[in-house]
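Peer 1: There are structures below to look over.
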Structure I
Amino acid sequence: MKAIVCQSFGDPRQVAKVEELPMPGAPAHNEVTIDVAYATVSHATELLIRGTYQSDPPLPFSPGTEVYGRIVACGADVVGLKPGDRVVAMRRWGGYAQRINCRATTVYRVPEALSWQQALPLPLSYGTAYSALVWKAQITPQDQIVVLGAGSGVGLAAVEIASTLGAQVIAVASSEEKRQLARAHGAHLALSSADENLVQKIKTETEGGASIIFDPVGAQLMEQVFKSTAQGAQILSIGFAAGRPPKLPQNIMLVKNLTLHGFFYGQYIGWTPTDQSVRYETQMRGMMRALQQLAIDGRIRPEIVKTYEIDALCAALDDLNERRVTGKIAITINGDLE
């Protein structure tokens, strides 16, 4: 079978190669075997390849964390899944291969009412946004939320989910195209991340400050937007797409009674040193059913905006880094398995 393999960490152009590998063996007792049709690409993909992510896979390894495909075999003790099912699945790595074995705890059946393009972005981007906003921040319709990086996969998902749940959403994005997309997906207002008056505009729109900041960007942008928080606001730290964590003044956090939530979605899906996915499986499956129903009802609109061939991973990463794409992208592994 074909797979993208990294024999070492480094520049994706140098180390990520399409190779022929043997098929995986039979699934273990709590695993399923999946023929992978498509897999998503994100900024974290490049971090993993370069060896600068939170944890490193053993070498050699195949990247790829979020896949769509069909089950071809099930191990013992697997319940609720069967060969032939269309599924989406999450792994720490290993998804860029034509056939994979995956723990059943993070494999989710796709309803017939959803296309693969709708189903594939749900587990990671929408799952991260939903769990952070609902489980951690306990968002309400009274909240006024600022979403940074609103043109990214997880940022746009946060815009949609917060809007669907009744909150007022201010999207912050780098280009007019991304801001238009955020407005089309439910943002009440979309502002430029380069706007010199960004903080004042947020304060004016929210009549005093945002109650939630959703931050997958970090660095200077978060340091700036931090000044727009209301008394008692919550900050959701999701990631650092800009390259570094923000430096937030603790004295301001104290006098404004701010709450900073560090949020690592990986805790719920087995991406920690001790795999806790079994502990959270029921909670995760409930969330996935909710997200799938929101998509079926048209209340959220997940989509894959562009696909690339398996040998074009570096082009996909270049498009992400140069901000030439807005939303979620994927590479073709086996292609259409319908």
Structure II
Amino acid sequence: MTYEAGGLVGVGMLRIHFTTDDLLKTRVVSSPDPMWELVLSVFRLRRRLAVARYEPWYRQVKAEAARSDLLQRIRLMLMPMIPASGYFPDFLTPEYRRHGGIESIIEAVAGCPRIVLRSQLDLLDRGRGSPWLERLYEADSAAREDLQKLLMDYQRIALVPHWNAIRNSVETDRAMRTRALLDGGVDGLLHSYRPLMRWAPPVLHVRYSVDQTLHLNGRGLLLAPSHFGQGPANSLADPALPPVLVYPAGYDRAAVPVTVRALGRLMGGTRASILIATETATTSGELARRVGVSAATVSHHLSALRAAGLLSTLHQGELILHTRTSTGSALVDAAHTSGT
């Protein structure tokens, strides 16, 4: 489970204590965690906030959900489990499964062991909850099926059509953190999170919805930027679970589309997107997923970018990585600066 601050910023502090082993094991996720994005999107659906980047998403999801009974099911079933502020259950955001799609993750959520289900729902104020939530508390099989169907239906309209934007948010934040790590090691990485977090070794002070202390005890920390994250960071309530810190993806969300548009006039949208995505060393397969084209198309554009001196290819054993040259980076930076 995690805590969402209900729109309040800095109402508490999470103090994360690191050991030397924890610093060695600290890492940033390589792709968005679908269940964290799903859960945090419910807060954006409940409270629009004054954030312009969510406005088109909000309008589209509300309109799509209202065409069926989905909006009613969200209000009667999902929102009581994800209240406007405070606690929501950890079982909604299970440990990230790299090789499983969101369907298998949702299936695992709905099949959560009864003892875990009840212990975590006990922490919710269910006084204003729906009768369905009480049935879920009893681990009723029909209620579990309802939960699985609801999560599947919701993610189809709230996540799937918007996954490119979600992925771009996370990957751009990751590129920023990678640069901070390369320039300053883990110390530089953790310092890069100001003002949301303050690194005062060996403790990371994080703006949070409540006051809480977490000792990593050699387990390391998984840092997870979130497209739908807003305000203070989120974490799991149970300190025995693998430590994860979910924070708002921090970058100028207008910059990437502007750059693609500017470079696209020169070299085409697909080639521009590939050049932008190779800020850090990336495989062909990762590029194909990011840009949304076939492996053959990526290979064709990589050859053209290499021939133009904008991209280089590195071989590390069987691993083949592509990254921008200084000329390619200068071209991207110029497009950012032009803003056209």
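Peer 1: Please compute relative contact order in percent (Cα under 8 Å, 6 or more apart) for structures I, II and give me the label with the greatest value.
Peer 2: Of structures I, II, the maximum of relative contact order in percent (Cα under 8 Å, 6 or more apart) occurs in II.
Peer 1: Among the shown structures I, II, from which was the value 27.8 of mean count of other Cβ atoms within 10 Å over residues 143-150 calculated?
Peer 2: For mean count of other Cβ atoms within 10 Å over residues 143-150, the value 27.8 is produced by structure I.
Peer 1: From which structure (I, II) was Rg and Dmax of the Cα atoms in Å calculated, if the value obtained is 19.7, 60?
Peer 2: Source structure: I.
Peer 1: Out of I, II, choose the structure whose coordinates give helix-only ellipticity at 222 nm (-39500 (n - 2.57) for each DSSP H run of 4 or more, over all residues; to 500) equal to -7500 when calculated.
Peer 2: I
Peer 1: Taking 2.6 as the value of distance in nm of label points 7 Å out along Cα→Cβ at positions 39 and 263 derived from one of the structures shown (I, II), identify that structure.
Peer 2: This value belongs to structure I.
Peer 1: Another question, if that's okay. Of the structures I, II, report the one carrying the highest value of distance in nm of label points 7 Å out along Cα→Cβ at positions 111 and 151.
Peer 2: I
Taken together, the values in this text are just the output of simple stated rules run on the coordinates, not laboratory data. Nothing here was measured: the structure is a model prediction, and the numbers come from that model. Cβ atoms are built from the backbone, for glycine too; each structure is taken alone.
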